[in-house]
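Structures for review follow.
Quick note: the coordinates plus some simple rules give every number you see, no bench work behind them. Here the structure is a predicted model, which is why all the values come from computation and not from measurement. Cβ atoms are built from the backbone, for glycine too; each structure is taken alone.
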Structure I
């Protein structure tokens with residue numbers, strides 16, 4: 001998919017988890033398994049699951065020639081793409097998909113909420129809110145192959161409101177400026193999941209009040 005470009009692969013799955021509907025993955029997608037285009041029809045995507053880099057990919061101890069479908073080879077073969085190695089790599093696609101899954105489960109706004117588009121002023125950037133009576137989550141996606149900064153005006157969100165980054169615990173989050181605009185910087189094919197708060201949600205503001 002998309003030539004194996006990790007940035008665009010992540011962007012596609014971020015959209016899958018934040019747009020309306022139930023996210024569904026076919027086995028192997030979570031590690032970036034490729035299709036075996038040497039096999040005809042739908043069998044091309046039904047290659048054996050690549051659990052390990054060993055012969056047989058951990059799928060079976062039988063000889064690979066006995067498998068119902070042949071293993072993928074090359075850049076997408078089990079020596080390069082497998083669960084064993086990705087499960088031990090916090091920067092792997094598998095780790096990212098796990099994070100998407102965990103945050104999706106923690107964000108009923110995305111799973112069950114109503115959706116509202118937010119004007120970005122940038123044709124390459126999609127922003128939308130998932131809303132419930134208990135909260136809102138803003139998802140922003142950049143389809144451009146360049147860095148983009150957008151200024152968003154969120155409905156019923158005023159200056160000083162805080163937004164928490166759901167995907168990056170080390171990020172301080174964002175604050176709506178005094179002009180009522182939220183500035184979001186995105187790298188090429190970047191994305192952000194941001195939980196919308198209010199000034200009252202900020203402990204420092206509460207203490208100062």
Structure II
């Protein structure tokens with residue numbers, strides 16, 4: 001209900017941005033729930049695409065949604081909904097075996113029909129390899145500058161995240177002085193290739 005409310009609110013204010021709505025935890029645990037959640041967020045609330053986390057069995061969910069004309073963004077690497085199973089907010093894809101699994105998962109979600117991929121907290125070299133190999137856009141968050149695009153949680157970008165901030169975040173508000181200026185500075189830094197810099201990647 002909360003995701004539907006927020007998606008609808010954002011949709012009412014958009015002119016030309018792509019609105020991607022997260023499918024909440026366990027809302028895509030099987031095909032029936034995934035269809036219902038996607039139908040609500042896209043059909044009722046105005047999202048243009050839904051995002052879900054993982055590969056493996058999730059590829060079947062992706063294929064089913066895409067077959068029913070629901071655009072899907074996949075999310076690999078550090079997947080926040082699985083943070084307890086992962087042992088915390090840790091970099092994913094380190095080591096040869098882990099890197100090869102992540103690379104294979106990226107190909108699998110693309111083959112399942114995902115039209116975009118978010119890579120979170122992945123070594124920059126691996127993210128670059130995945131980006132080169134895929135035909136779909138790869139959006140990085142803590143995955144280096146070689147990705148096709150970047151995303152950053154607003155609180156991290158404004159430097160107001162409580163506690164320890166992720167390595168891949170940067171306080172644009174402290175430099176810019178206002179929220180609108182911080183947003184503009186972030187966009188400009190990404191477009192010019194200045195963010196993420198070496199200190200923001202793994």
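To test your reading of the models, identify which of I, II gives 12.8 for mean count of other Cβ atoms within 10 Å over residues 18-25 when calculated. Of the options listed, only I reproduces it. Looking at Rg/Rh (Cα atoms, Kirkwood Rh) for structures I, II, the greatest value goes to I.
With helix-only ellipticity at 222 nm (-39500 (n - 2.57) for each DSSP H run of 4 or more, over all residues; to 500) derived from the coordinates and found to be -12000, which of I, II does the value describe? All intermediate terms of the calculation are to be shown ahead of the outcome.
Details: I: -5500; II: -12000.
Answer by label: II.
Using distance in nm of label points 7 Å out along Cα→Cβ at positions 2 and 154 for the comparison, can you identify which of I, II gives the largest number?
Numbers: I: 2.4; II: 1.5.
Biggest value here belongs to I.
When percent of Cα pairs over 19 Å apart, for residues 82-137 alone is computed for each of I, II, the one that comes out at 51 is I.
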